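Trainee: Please go over the structures that come below.
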Structure P
Amino acid sequence: MVDSHSNPLGSSPDEVQFRFRDDDPVDHAQVTVDAFLEQSNSSAVRLEPGDDTQALIPHLERIALVEVNFPSFGDGRGYSSARTLREAGYTGELRAVGDVLIDQLSNMRRCGFDSFAPEIRLDEADAQAAFDRWPQHYQAGADTRRTIAQLRHE
């Protein structure tokens with residue numbers, strides 16, 4: 001189990017560098033969206049760019065982990081996939097994998113990602129600075145933090 005209070009960046013025993021969840025990490029392989037839809041025993045799925053995120057929505061209650069692949073830092077489709085899943089009510093682990101860079105971390109968290117497995121390990125001090133950079137936001141995100149306008153009217 002992850003103690004997010006002792007390590008604000010989170011931790012994980014596998015390739016996941018940062019994890020912001022208190023439950024146990026999923027310890028089994030992820031399958032493609034097509035394979036997931038064809039079987040009933042999988043609880044982990046991997047989304048590639050171009051996969052239909054909407055196809056997962058009827059199955060959210062049985063999914064413990066969704067990995068969203070970022071094959072290149074410039075491919076932003078994974079942000080939309082994450083937000084779509086969170087807005088549909090997905091509460092399981094949402095992991096960004098692949099070409100994940102420091103300057104993307106804060107926005108990925110805002111879209112709903114709660115674990116990160118970059119293909120190249122990131123400097124932890126730089127990552128902490130990225131996660132902490134903007135504590136308030138003008139727009140609502142999938143992370144449900146209160147916006148600046150909401151904070152002003154408290």
Structure Q
Amino acid sequence: MSLTIPGAWSDDSAPDRKLNEQAVLQASNRGSELYVIVLSQSKEELADMDLKKFSDETRATQMQAMKNAVEEGPRPRTVGGMNAIEYVLKGTVDKASIVMKHVAVDGGKRYHQVLVWTLQSSWDNEKVGLDQVIESLKESAPAAAARAPAP
């Protein structure tokens with residue numbers, strides 16, 4: 001998987017910078033309070049799951065982590081050519097008022113959560129750029145099988 005992030009952002013995959021231990025991708029511009037993480041789960045591990053149920057369950061987890069949480073949505077969309085469901089979540093985390101986009105994405109063999117967030121006071125100025133980060137999500141094509149040389 002890959003994301004395209006603005007030049008002022010940093011890759012947060014190093015152990016001392018991690019935003020989330022389970023994230024497969026994570027980046028931020030901490031000085032501007034802009035963040036993204038991508039969480040991914042194999043469809044094989046999620047019996048009887050569809051995109052709506054995945055969105056509902058994973059979004060509920062995010063809502064529980066916020067105080068005074070409210071949501072706006074759903075909004076169907078595509079991300080990198082994949083079907084997705086988007087919600088905007090607003091609430092308080094660690095005494096900070098934040099706005100987060102929670103986007104559940106139906107990938108080939110995996111479901112993904114793309115979460116972008118910033119301070120509520122910055123949301124109107126930053127939401128277009130954060131949406132561009134979401135839209136940049138790509139699933140890598142599986143590596144071609146190595147072929148043995150002809151005898």
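Trainee: Among P, Q, considering only relative contact order in percent (Cα under 8 Å, 6 or more apart), which has the greatest calculated value?
Mentor: Details: P: 19; Q: 24.
Between P, Q, the highest calculated value is found for Q.
Trainee: Out of P, Q, choose the structure whose coordinates give distance in nm of label points 7 Å out along Cα→Cβ at positions 18 and 50 equal to 2.9 when calculated. Provide the component values of the computation, followed by the final result.
Mentor: Values: P: 2.9; Q: 3.5.
Source structure: P.
Trainee: Comparing mean projected area of the Cα convex hull in nm² across P, Q, which is largest? Walk me through the numbers on the way to the answer.
Mentor: Working: P: 9.5; Q: 11.7.
If we compare mean projected area of the Cα convex hull in nm² over P, Q, the biggest value is for Q.
Trainee: Here's a follow-up. Here semi-axes √(5λ) of the Cα gyration tensor in Å, for residues 74-113 alone has been calculated and equals 17, 10, 9, so which of P, Q was it run on?
Mentor: Derived from P, not from the others.
Trainee: Which one of P, Q has distance in nm of label points 7 Å out along Cα→Cβ at positions 42 and 66, as calculated from the coordinates, equal to 1.5?
Mentor: Considering all the candidates, the number was obtained from P.
None of the figures in this text is laboratory data; all of them are computed from the coordinates on show. These numbers were taken from a predicted model, which means no experiment stands behind them. Cβ atoms are built from the backbone, for glycine too; each structure is taken alone.
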